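S.K.: Next up, some structures in structure tokens.
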Structure I
Amino acid sequence: MAWIVLLVSLAVTFFAWHVARGVVLERTNDRFVFRAQAIEAALRERLHASAFLLQSGAGLFAGSKEVTRAKWRTYITALQIDKYYPGVQGVGFSERILPSEKKAHIRQIREEGFPNYDIHPDGERPEYTSIIFLEPFDWRNQRAFGYDMFSEPMRKKAMVMARDTGSAALSGKITLLQETEKDVQAGFLMYLPVYRKGEEPETPEQRVEALTGYVYSPFRMNDFMQGLLIEKREHVELQIFDGDEPLKEALLYPSENIESRLSHSGHVHFFTYQSILEYAGRRWLLVFNSSPHFEETIDTGQVNSIMLLGIIISLLLFSVVLSLTKSHDQALSLANMTLDLKKANLGLSRELVERKHAEEKLQLYSAELKKKNKELQDAIATVKQLTGMLPICASCKKIRDDKGNWSGVETYVSKHTDAVFSHGLCPECEKKGHEDLAQLLRENS
């Protein structure tokens, strides 16, 4: 019984601990998801701010008779993108150039003070989109000067989407021309089409006809994410994938505190949250994992206290029930002993009664035996009287007793024994009697 109580109480304790732990983990998961959703919202806001930045650049073209290099530099410098737009490598303009316009375009740019300017990569194509403005025009951005982004499929796909929809479009994962051999980061670009001034094309065909170029921004992903995880970096590990699948080749961004563990698959995260961020025609898979530091903040003290308290109570109950069981067993044993003693006493009482009855019977038997013995002695004495030589008359057959008196045989035997005589005729006497009777009848006749 005590072991059953222990098992049941431990089972109840484990169930209570499991439920309490589930509540704690659920609340912690809610807190984790809240942090993840806050990061996702901040990321969306940053993309939206970058799109607004391109809108302002397109507005400059729409509101100006002519946008020169100097005017573009002044405008972008005034925006202070390095301060207010983290991760943005610059804001540029890529001009659409038809093959018939290529030579004139190159000559014009060279006359602006860039004698080595040319559209690259080389080759004949149906149209070109050469980068002519890109501010700040530092050493990194100068590497992209004159690059035809239509020559690269990933960039071209985003540019065509922006052109045909009239809205901002994001490219897939790329490596920017601004990258060097050190600190290489994944990158992406955002494009916004610029149409001829005064025109508002409504169909894709009209938009192709009215297109003059693209306002765009290149982004280095790690730089772009700076600041979003400052307060939450110790709690959340974030991976961003270009597309819907967590493929290694599609990895855009691993947070700093997860980079060192990407090759280790042994750690199992307590909490995971995934979502799809869809923006400007592109889908990013966001994978949030709880960090070891965050998992250490899970308050399991009360939960463990429930387990410890339950174990203590279970052991106390076990001890009490075990003690009661032993007392009960001892009481039963004592009761059995008492019952056995009562049975033994009853048996002794019965034996005493039986012995008493036996003694009474023995006394009766003894009295009876004495009586029978006396009778036997009397009979023996009587028998002794009939022993020895009896004087009997030879004629009448009478017997003389010790006193000299003569009496018949029947009288003598009856007097000295308990024998009783019955009278009859022996065969000889009966024959003789019949003969005497017949003789008498003959004589009388």
Structure II
Amino acid sequence: MSTRILSRRPDRQDPTTDRTASAIRPFVSTLLAVVGLHAVAAAALLDRGLSWSGLVTATITAASVAIGTAALVRQQDVVNAVFGGVTAAPHSWPLRVRAALAQVHQVLAGIHVGSAIAATGWFGAFTALVGWRVLTGGAAWTAAFGVAAAILVVLVIMTICAVPRMRERHHDLFEATHRFGGWLALALFAVLTVLFGVVTTRGPAGSWELTVADSPNTWILLLAAVAAILPWLQLRRAAVQVAAPSEHVALVTVNRGRSVRTGSASRIARRPLGQWHAFANMTVPGSTEYRMAVSRAGGWTSEFIADRPDHVWVKGVPTTGVGSVSRLFTRVVWVATGSGIAPCLPHLLGDPTPARLIWVTRNPERTYGRELVAQIMAAQPDALIWDTDADGKPDLAQLAARVCRETGAEAVVCISNKKATMRVVGRLRADGIAAYGPIWDS
């Protein structure tokens, strides 16, 4: 066996150097660009000197566009289509271009978060305008003001709960507010659209139904509602086999009768209205079976490992993940820690892109079982496996940079916990190496 088990810790770089900001620069840049475009649009509206009626129509339309955009860029089929188009770029294109295209996940995330922030701002402006009209004698707008204020409160709560630190400390609250708050906001928006049509319809012969049908807000709302409902129309109960080679991880085998895409992830739950978690699909070549590695990382996963279910609920379609950007490069280095091997394994087994694996984990066979480790060894006979039980934690960024130089790889894909991923990706990018990983954006 030619697998190399490292036992000496590489020399560390200056530990005081923090370059994690560069790991999410494309995300932040896109977010700021989206918010900036909406700010420019708002300034242009003010500069035009529109009447109150013109301003209230413009703000509600801008809010609906922002909400629709935020919903659509998170829709599973849209994500799959965008990733499919981007990763189809040929290797003959310059590396700089392909490296930029590989930031697709950060761009989509920036559009989502930026649009959500802009929607909150536009709804704030709309609510203020309608409130002013109510205070100055426009009693007909009272109901619309109440609904708009309710939507604004929901959006503000969702925004607060999505702040990274808040989300990390209260993840269950974040998930609940985003799911139920999103549904409530869409329902209230539908009510507001009708009320807006009723109030703005002029003349006794006017038809508020035609006003609503002619409004772009109606069709944007319908599109956002379809994006939200579609995954639930694909809700299925799936039988599973769960094996727990250790108290740290459970290997879940699913067979829904159809194959899944390499590099995709499925969202599963024990109850449809309970917590939903996404796990990478480890595909089995030539089979409709696929596996997921559920690692102990909180209350839900701990309960899953201790009390293994015989079925789970699966929602929507398997969604392409960040690892799929590896197809844009001629050779990549995969860096995984612990159960981060799960998102990597489908690419190592089924992706034609030449790769080299660095896997840092506790005693691999004891933690993940001999069968899975043997599968990894077969796919990556030259893998670098670091046993942290025996050798402690290595300097991942330095190790990845070294393997990149040795193999001539064009990029590094890192799948680890948030802190480690940000540190590795940030340091590698600062050193001029194309590096990618999940960003836990929203």
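Taken together, the values in this text are just the output of simple stated rules run on the coordinates, not laboratory data. Just so we're clear, the structure is a prediction, and the values are computed from it rather than from any experiment. Cβ atoms are built from the backbone, for glycine too; each structure is taken alone.
S.K.: Comparing mean count of other Cβ atoms within 10 Å over residues 88-95 across structures I, II, which is largest?
M.R.: Checked I, II; max of mean count of other Cβ atoms within 10 Å over residues 88-95 sits with I.
S.K.: Something else now. Given a value of 16.3 for distance in nm of label points 7 Å out along Cα→Cβ at positions 240 and 408, point me to the structure among I, II it was derived from.
M.R.: I
S.K.: Have a look at I, II and say which one yields 4.2 for distance in nm of label points 7 Å out along Cα→Cβ at positions 184 and 344, as calculated.
M.R.: Derived from II, not from the others.
S.K.: As an exercise: P(r) over Cα pairs in 20 Å bins from 0, in percent, calculated from one structure in I, II, equals 16, 24, 12, 8, 6, 6, 6, 7, 8, 5, 1. Which structure is it? Can you show the working numbers first?
M.R.: On the way: I: 16, 24, 12, 8, 6, 6, 6, 7, 8, 5, 1; II: 23, 50, 22, 4, 0.
Source structure: I.
S.K.: Where is Kirkwood radius over Cα pairs in Å, for residues 288-391 alone largest, in which of I, II?
M.R.: Details: I: 23.4; II: 15.2.
If we compare Kirkwood radius over Cα pairs in Å, for residues 288-391 alone over I, II, the biggest value is for I.
S.K.: Determine which structure produced the value 11.4 for mean count of other Cβ atoms within 10 Å over residues 64-71, calculated from the coordinates; the candidates are I, II.
M.R.: Working through the options, I get structure I.
S.K.: Say we calculate FRET efficiency 1/(1 + (r/R0)^6) of positions 320 and 424 (r between Cβ atoms, R0 = 41 Å, to 0.05) for every structure; which of I, II gives the highest result?
M.R.: Working: I: 0.00; II: 1.00.
Looking at the calculated values, the largest one is II.
S.K.: Distance in nm of label points 7 Å out along Cα→Cβ at positions 40 and 352 was computed and gave 9.6; which structure, I, II, did it come from? Before the final figure, lay out the partial values.
M.R.: Values: I: 9.6; II: 4.1.
The value was obtained from structure I.
S.K.: Next question. As an exercise: relative contact order in percent (Cα under 8 Å, 6 or more apart), calculated from one structure in I, II, equals 20. Which structure is it?
M.R.: Of the options listed, only II reproduces it.
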